[in-house]
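Next up: the structures, one after another.
Each value in this text was obtained by applying a stated rule to the coordinates, not by laboratory testing. As the structure is a computational prediction, the values presented were derived from the model and not from experiment. Cβ atoms are built from the backbone, for glycine too; each structure is taken alone.
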Structure P
């Protein structure tokens, strides 16, 4: 009997709970979509810095190799 009353109560109260749960889930979704945006900006900034450093180190390495080749050419 208790189970029957519980099932009846849950069946009647379910349509009232669905809109509340739906709005709560929509709010959580909004919060979660706003969360990664600052992290995305940091990731983009770090990628730009890494690219500029790689370019600078590549140019410095080529300059060092050409200088070394010039010294070796002068000595031989």
Structure Q
């Protein structure tokens, strides 16, 4: 988890977690393979609680829309 630059970590506290799975590295032509399901912070059910030291998060269980994912994932 990064806040300002890669590897800088996060301040202690609870965070809302969102996800986007881009079909292409170029965000302008990429589709979200999760079809926006995990993109909106207000509706996200995912949380990450960060302590004062290193924190190991449990895996998040995500599911892609099969029809979207099949178009881009081999």
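Taking FRET efficiency 1/(1 + (r/R0)^6) of positions 31 and 63 (r between Cβ atoms, R0 = 30 Å, to 0.05) as the quantity of interest, name the structure among P, Q where it is greatest.
With respect to FRET efficiency 1/(1 + (r/R0)^6) of positions 31 and 63 (r between Cβ atoms, R0 = 30 Å, to 0.05), the highest-scoring structure among P, Q is Q.
If you rank structures P, Q by Rg/Rh (Cα atoms, Kirkwood Rh), which sits at the top with the largest value? Mind showing how you got there, number by number?
Details: P: 1.71; Q: 1.02.
Comparing P, Q, the top value of Rg/Rh (Cα atoms, Kirkwood Rh) belongs to P.
Figure out for me which of the structures P, Q the number -35500 belongs to, where helix-only ellipticity at 222 nm (-39500 (n - 2.57) for each DSSP H run of 4 or more, over all residues; to 500) was derived from the coordinates. Write down the numbers at each step before the final one.
Working: P: -35500; Q: -2500.
Going label by label, the one that fits is P.
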